[in-house]
Structure I
Amino acid sequence: MGVGVGILGGAFDPPHNGHVALARRAVRHFGLDRLLVRVVADPGHRSVVADADDRLALTRLAFADVPGAEVALDPFARTVDSLEALGLPDPVFLIGADELARFGTWKDPDRVLELARLGVAGRPGVADPLVEEAASALPRPGRVEVFEFPPLPISSSEIRERVARGETLDGLVPPAVAAAIERLGLYRRPARID
């Protein structure tokens with residue numbers, strides 16, 4: 001039996017095929033009825049290039065065909081604050097294995113684990129000792145479930161760089177997202193490094 005509701009949050013600057021594939025895999029693995037895709041308006045841990053409304057529009061296009069996906073803007077910079085506001089009964093919060101390694105640095109990670117289980121995307125057929133070590137170091141390791149997800153070599157920063165160089169986004173983002181990036185004139189200038 002599934003957990004009912006999953007949450008996938010991020011800057012989505014821009015959303016790409018890796019995000020969509022992860023969402024589809026998680027919906028199947030956890031038997032999710034709903035997947036709340038939360039576009040963080042002002043991420044506290046990283047800078048963004050496109051404004052929140054543009055990222056929201058792109059993300060709606062990217063997840064349009066994902067069963068049960070509901071895309072909305074998240075006004076909270078920190079996961080724990082967003083989960084508190086949502087007040088969902090035991091959702092699964094989806095993250096990548098790389099993010100699990102940093103989970104201890106999040107704001108109030110123990111409270112996050114009280115409010116949601118973590119669904120961690122891991123490489124198929126490989127027991128990752130770093131993932132296992134990070135999960136066992138958490139205050140509630142039983143609230144973490146690794147599900148198999150083949151990694152896709154796609155990053156939002158690579159996509160922004162390709163747009164700035166005038167290169168194609170074929171195979172990296174859904175076609176509707178590529179068309180919207182072009183139409184809105186997003187990411188044409190190289191991002192400044194702060």
Structure II
Amino acid sequence: MFNGIIKNTGKIKKIYIKNNNCILEIYSKIKFTTRDIGSSISCSGVCLTLESFKNNVIKFYVSKETLYRTTFKYLKKNDLINLEKPLIYGEPVSGHFVQGHVDTTCRIKSIKILGKSWVIDFILLSKYRKYIVQKGSISINGVSLTIAKISKDGFQIAIIPKTLKLTNLIKLKKNDLVNVEFDFLGKYIKNIVNKKK
């Protein structure tokens with residue numbers, strides 16, 4: 001479990017994709033110990049298990065399902081990855097609860113720069129729009145964000161300068177794909193309501 005407050009990024013050092021499976025190596029300045037091996041790390045919103053680390057390089061296995069559901073199938077060497085260690089009970093939760101279970105990807109329709117902030121419009125398939133609400137939480141590439149507005153073909157978010165500085169969102173361009181995880185509380189409520197009908 002994560003909270004989507006990204007303070008660290010890493011850079012892809014190596015990526016091997018074969019038979020729909022993937023080994024991912026990321027250079028990171030985050031300090032890891034042997035206790036961290038086997039723990040979950042959010043990598044641009046995707047919950048991956050840390051397999052090993054050596055000299056600031058962390059290694060993960062990425063499954064066929066993860067490649068299918070996320071932007072990871074398009075990753076390249078030197079791409080920037082948002083990184084977050086799991087929450088520790090008792091510490092403050094500044095964002096919202098993020099599981100790292102990416103629901104889908106969506107495409108950027110437009111980016112407007114307002115002062116030092118960005119306003120981004122995303123195109124979202126209609127079947128997923130039931131999971132978004134205005135002023136609700138959403139995870140984009142693992143970053144906890146607030147939905148500013150819902151449009152006829154998707155939604156809009158505003159990103160403050162600090163978030164842009166600390167995450168890979170600063171690299172986004174029109175037509176880029178991002179990893180999306182909807183608020184899991186909303187998904188559970190929607191499922192319960194559907195079962196009662």
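If we compute mean count of other Cβ atoms within 10 Å over residues 53-60 for structures I, II, which one ends up with the highest value?
Evaluating mean count of other Cβ atoms within 10 Å over residues 53-60 on every structure, the highest lands on I.
Taking distance in nm of label points 7 Å out along Cα→Cβ at positions 5 and 21 from the coordinates of each of I, II, which one would give 2.9?
I
If helix-only ellipticity at 222 nm (-39500 (n - 2.57) for each DSSP H run of 4 or more, over all residues; to 500) comes out at -3500 when worked out from the coordinates, which of I, II was used?
Considering all the candidates, the number was obtained from II.
FRET efficiency 1/(1 + (r/R0)^6) of positions 29 and 77 (r between Cβ atoms, R0 = 25 Å, to 0.05) was computed and gave 0.35; which structure, I, II, did it come from?
I
If distance in nm of label points 7 Å out along Cα→Cβ at positions 117 and 181 is computed to be 3.4, which of I, II is the source?
Derived from the structure labelled I.
Quick note: the coordinates plus some simple rules give every number you see, no bench work behind them. As the structure is a prediction and not an experimental result, all values here were calculated from the model. Cβ atoms are built from the backbone, for glycine too; each structure is taken alone.
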